[in-house]
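Some structures to go through are shown next.
Please treat every number below as a calculation from the coordinates, not as lab data. Fair warning: this is a prediction, and the values are worked out from it, not measured in the lab.
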Structure 1
Amino acid sequence: MIFVLCVGVYGATSAGRLFRPSPNNHYVHLADAWLHGRLDIAGNPPGTNDWACFDTLNRGPCPEGRYSFSGPDAERYRWYVSFPPLPAILLLPFVAVFGLGVWDTLLWVLFAGLGPMLLFLCLRFLRECGQSQRSVQDDLLVTALFAVGSVYYFVAVQGTVWFAAHVVATAFVCWYLLFAFGARRPAAAGFVLGLAFLSRPATLLLAPFFVFQAVHAAREARPRPSLARAEVFRAIALFALPLALILAATAWHNAARFADPFEFGHRFLQIRWRSRIETWGLFSTHYLPRNLTVFLLSVPWWTASPPFVRISRHGLALWFGSPNLLWSLWPKRLDATSIALWAGVLPTALCTLLYQNTGWIQFGYRFSLDYLPLLFVLVALSRRRFGTAFLCCACFAVALNTFGAVTFDRFTQFYDDDPTQRVIFQPD
């Protein structure tokens, strides 16, 4: 029922986007390239937004500012999809049948219903095994807040490449949690975490959650230290094996395209701010101040003319869009599961905060989706009462994120038109 209801809400909100190809359907083109026996995109890409261009002669980026090549240059300069490939793998049968005209947004809206459904299963598992004191109604409230009271709502209804990656990764992150609680299914947990990585690489840093769970479960089950250590090593080995195989396949795919097993292709993106990547790299503390500013301080500003409110293209601060997440910060009791969840959240969040991009262009801080399901589980485990303050925050979150899902990329008058990435706060 949760799945059906969420798909219905997301489909109604997405509306006219459902029955046409999305404007940035990179994954459709990647799947089509594979079906034609290619790793690159044949010819020039159908747009200028976030395509990677690789100079096969010099093994580096293409000439800056060029978005099409012909003649001998078309063989030398080749275009690739640099985003990790799992969404394209999922699209393969549909592209094989419908070609480049497949309605990818419709497929991602259907897939988006899995995230909230699997999150509810995680909360139900914790309740049934006695780790959570929440009622069924409480679990449904937390699930609803994730589904329509968080950044997930606006992401789920877009359909384009960046948002599709989040939708796919979120489902597998929730599935990973379900298998990793108590380290009860190590191999399955490693496999689905690997699939999440194939959509959003930062999710690999959620692995400490399983390690902490394995250590705690072994100590609880085996009072003798030597037996406990053996159980931990066995669980981690089973967890690591499928994950390692997926990482190896990814490395082969990268090497086949760019002669570098660690290169996804983002370094070759043909974008206006390529110079900062060449100067500072994809990840650097140089980006931390700006990213923290968006993460913590970005809020709407009032204007003197209609529509009287404006939102930065960098999006809104995480706490502003989902104030109920604040309940995760002061639990009544910090148990082993909560510690393990934080062990997954913190390195993943730090990774996204060191990235060269804030998530531009967005309604809310979408990179938080790499670990957002864990934060909502922490809210449920906080043992804090869901009283009047919580319900008021919940109403605000649902109203705000509904506004974002409806208006983003439709009603541009509510969003700042800065193309430079320099405007975060209201200009002087």
Structure 2
Amino acid sequence: MARAAALTAAALTAAATAAAAAVDPDLLLADLTALVRVPSVTGDEDAIAASLADRLEALGLEVEVFTPNPADIHADPAWPGEEVPRTSLPVVLGRVGRPGGPRVVLSGHVDVVPAGDLATWTLDPFSGAVIDGELFGRGACDMKGGVASILGAVRALRQTGALGRLRGELVVALVPSEEDGGQGTLAAIRAGATGDAAIITEPTGLEIVIAHAGAITFELTVPGRAAHASRRTEGVSALANLQLLSAALDADEARRNAAEADPLMAALGLPYPSMIGKVSGGEWASTVMDRLVAEGRYGVLLGQTPEEAAGELRACIAAACEADPFLRENPARVEITGARFGSSRVAADHPLPTGLSRAASTVTGSTPPMVGVPYGCDMRLFVGVGETPCVVYGPGDVRLAHGANERVPLAQVEACARVLAAWVVEELGA
């Protein structure tokens, strides 16, 4: 990475410029369309993994598709949780270049969230239709547009002969299970997908993410006391108790966000949102509810582990219960479930973001800002587990992810591919 720092003020090399120019928009579109048409919902990624392995092999990479036993990953001390039980965890690793030299990783996840209510879509969510320069479909933004950019960059490197002149090694890691925690990336890291730098092409609108928050999911079991509706004041409503606990969570959220000192995160306004997203309870319409279960999300602060965040959450709920006569004797129960996204940060002056910024500025004519984001991603696994400096840089607007009519601008997919191609040459070119 020292080479990137030394070249920060210089123009891109001729080889980097040639690689950027060699990206083929038509083949990019063909790749992205094919990827979006595979409904690779989290837990069902085998078909798309096989397709991507074939595509990387055709580009000249040495490819391995491996499926570690999910039970082994679950036993890993760094296990990041899961939302979807699974029997398969297909990870695609492509390698090219000279082992023993510097190594860089380009990574993306291939799983997508379910399409949801089809009535809210104006198009088939797996059509890959193009309208006004944007490709529509579930996963187009999050993050098959970014995966297509990686394929386009590698194709351009092959087209210009740069793949044969690498002084180090390029690793492409295409993983499942990001949407429910990051088990795929953890498996890839354990298989050697680490190095001097990594870029994840999640949707950032071509901004460079150098800091991100995290999140944990939780289940809150709230007690009450049943009574007939005609004598409801003799009962204790679990729903009313949830309102009390929800108010405590709101106050806790305000306190935690107001205390944020990092300017990148403070600029977001609400870098660490917490919320309850699902509530179930009650047995009979005319009975005071005596129990409910609420499921929610709790923010993980920058520099905080998921376990530390869980401790704050438990303390918040315990204090609220202690302040209420009924809940003091019958406290709510907190269980941490599902994904455990930690937070992560790299310095703005690190050679990775500065080198990527220089490549992006030269290729696109615009200097991308370095930003923080309020959501978790696999960056924290590369940094914290793989000891690999990592940033997030990719096409698309994350506000369109997971929603109906998800889409990605093809111009951004192309620009990302060109920047990646130039950056790899700058980092690994002979």
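General observations
- Rg/Rh (Cα atoms, Kirkwood Rh), for residues 70-117 alone - highest-scoring structure of 1, 2: 1
- Origin of the value -17500, where helix-only ellipticity at 222 nm (-39500 (n - 2.57) for each DSSP H run of 4 or more, over all residues; to 500) was derived from one of 1, 2: 1
- Test item: relative contact order in percent (Cα under 8 Å, 6 or more apart) calculated as 27, pick one of 1, 2: 2
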